[in-house]
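What follows is calculated from the coordinates using simple rules that are stated; it is not laboratory data. The model shown is predicted, which means the values in this text are computed figures rather than measured ones. Cβ atoms are built from the backbone, for glycine too; each structure is taken alone.
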Structure 1
Amino acid sequence: MKDLKRKIVRLVVLAVLAGALIFARLKTNNMFVSLFAMIFLVLFCETLILLVLGLIKPRTHRGQTLLTIIASLGKYVAAIVILCWGLSILGVNVSGILASVGVLTLVVGFSAESLIADVITGFFMLFENQYNVGDIVEVGGFRGTVCEIGIRTTSIMDVGGNVKIVNNSEMKNILNRSDRVSVSASTIDIPYETDLESLEAAIPGLMDEIYQKHGEDMLSAPQYLGVQALGSSGITLKFIVEVEEQNIFKGARILNHDLLLGFRKLGVECPYPQLDVHCK
């Protein structure tokens, strides 16, 4: 909401400035008045386009991706239009510059190799649908939600609100965790003295109880996989549950909490490290 208000205020200010300068241009033939009128007019059009894009609420991640790409492209287009149109107003032969830009392109091309790679990679990722805005990805050990995809960069936000900006050419070996169902896992220890067969007979009922309490965070009832390990102080049991990727840590916390309380209701306490002393 704050961002929307800020864009509306900016739009109104640019409209007033552009209108005033255009009116002044009609009264005078001043080159600099024309230049500033053009700049504010282009910025007004750019802000209007961004405002309209912000009001669109796509239903899919693909739609959100296209909106962020268009918004990023609009900023570059606005900058190029202001540059070329401004030079034309100042009396510079823009067509002559564009005709001789071939030689300059070779020089700039080598120095801007990474920039070109970012842009080209961005378009390939868009067409190949490798990831979209809203997907949860992991790149170089950083895990987060894609919040923006631009012409050059991709912004990823982790659960703590930290945003990492990665050049598109560096988006390699991406693990898109939104492509399939995720699994939360939990392990819990029980004493060796526990009647394992009786406990395993009561576990299905406990799993159904947990699912009924937290069905909105789980895609199915938790599953008991069996004995995971025979530890020094107890027997380790393993449980998993299918969840959406954004709930993968929450699902594990729920399992840890409810398994502990559920086992206590069944008369099973978690063991703690013990030391046996043998005296002759």
Structure 2
Amino acid sequence: MRIDSHQHFWDYDPAEYPWIPPGSAIHGSFKPEDLEPLLRNANIDGCIAVQARQNLRENVYLCSLAETSPFVQAVVGWIDLRSDDVEQQVEAFRRLPKSAGVRHVVQDEPDSEFMAREPFRRGIAALKKHGLVYDILIYAHQLPDAIRLVRDFPDQVFVLDHIAKPRIATGEIQEWALHMREIAQYPNLSVKLSGMVTEADHQHWITRVLEPYWNVVADAFGPDRILYGSDWPVIRLASDYARWVETVSRWLKVYPSSDQEKVWGGNAKRIYLSRR
């Protein structure tokens, strides 16, 4: 099974999605029926829907879509990990169909030690108890905090979204690469090969510009801990779906077919689908 490990659905509302640029390629609603033909044309069998709003309604919305759309294999939702009733929120989410993981938009948190604070870490501990994955969404400069989190919770399964969003458009790579190699030393962390084109020059990116970042990820994590993801529909800001699939296909040709299939879906199946 080939799985797109990272995509989003939403019914556009400016109050609910203030981060969506008006008039952009993602200014509108995006539903399962919009994604399904793109997956089919790319020979991808299913996907994992990831939260795009930080409220509990998002969980019900995504899980209801997953329940009625068989190709949506799992859901990464949101709970307030710092809440006093985090246990109840986790239990409620776990009862929903296809719940598999949780994400918080840490990239927007001004506190440089957000993931080190006790309330957040209490929430992470609750995820392990209920068998949920935690998706780490950060910018590259937040990697040191993420390294400490992954190190301190060795039994928690983590997935790093969008290769930690290095600043590809400006060519910054050395510090990011150093931290990526360090965080990759922890076997409880995998990484999503996604979100790269939107960190590059949206209008003029070429594969050659992305390749140094791919090479770091490939060397640090290897095919057992890399997951293909599109970040659709956000990817529409910089690329169509087919072009990204073509780019990833070219990179993966260096691996034997068995390792290619791990990246295309085997790793996502092991990490997320086994938790349903």
Structure 3
Amino acid sequence: MASARDFQRQINTVKNQARVFSALQTVSSVKFRKAEARVKRARPYAENVEQMMRDVAGSASGDLPLLTGREIRRIAVCTLTADRGLAGGFNAQVLRRTVRLRDEKDSDALQVASGRKAVAFFRFRRVELAEVFTGFTDNPTYEKAREIGRTLTHLFDEEEADEVYLVYNRFESALNQRPVVKRLLPVAKEEGEEEESGTSYMEYVPDAETVLKRLVPRYVETMVWQALLEGAAGEHGARMTAMKNATDNANDLVRDLTLQMNKARQAQITQEILEIVGGAEALSAG
């Protein structure tokens, strides 16, 4: 059985770890509040842009690839993860969803990775990466969203990919982030999606096709921007929750170790008393 001194060393180590976990929880809590506010402010704009895109797509005619699509030979998948870990299953769930999408659609898909966790994941599995974006996931900027969006639009325009998908964690609460797959290009509804009844009430000058060509890059950038904001809020919320759980577990472990240390100390004292009593009896017998 370990000595009381051994237990004390373990207790000190776990207490130090608990302090680190608590500090990380505090930092993540502050960042989470800011990221959550950004998501709530940006969502209405992103939803309006997406709805406008649907309206324009519904009014356009002809065989524009951006709208109707083309024969699918290869797809591109952009996966958004965090740069850092210590966030529970935040990164793992979006990576698993990406693997499932690639298996369903095309295992030879072009892969774009945002976040060091995604880069490490795909490189470990020897998946070739078309583009890599890192170093900004906890505090994304629109410039990075524009850079990613232009890359995805370029892959479609140059016919390197015939469909472009975005995989990210949608923020719902600090405890819940849901992996989402969104097809960015082409704009036409996917199979199984219901078409809205009626005709568009909007008129376009110039024609809808011209508006569509100008709107698509902004639409893709906006969707990527919103996804990055969702991911940042989800990352901080997940890390805050994970660090709280880690702190609680460490404190529980300290209590358990303290109890074991007290038992070890009591056993040691009892043994010493027995040795003293035994020695006294031996002396009296002699």
semi-axes √(5λ) of the Cα gyration tensor in Å was computed and gave 25, 23, 19; which structure, 1, 2, 3, did it come from?
-> 2
Rank structures 1, 2, 3 by distance in nm of label points 7 Å out along Cα→Cβ at positions 45 and 221 and report only the one at the top, that is, the highest.
-> 1
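Determine which structure produced the value 30, 15, 11 for semi-axes √(5λ) of the Cα gyration tensor in Å, for residues 53-132 alone, calculated from the coordinates; the candidates are 1, 2, 3.
Value 30, 15, 11 for semi-axes √(5λ) of the Cα gyration tensor in Å, for residues 53-132 alone corresponds to 3 out of 1, 2, 3.
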Relative contact order in percent (Cα under 8 Å, 6 or more apart) derived as 33 - corresponding label from 1, 2, 3 | 3
For which of the structures 1, 2, 3 does the calculation of helix-only ellipticity at 222 nm (-39500 (n - 2.57) for each DSSP H run of 4 or more, over all residues; to 500) return -18000?
-> 1
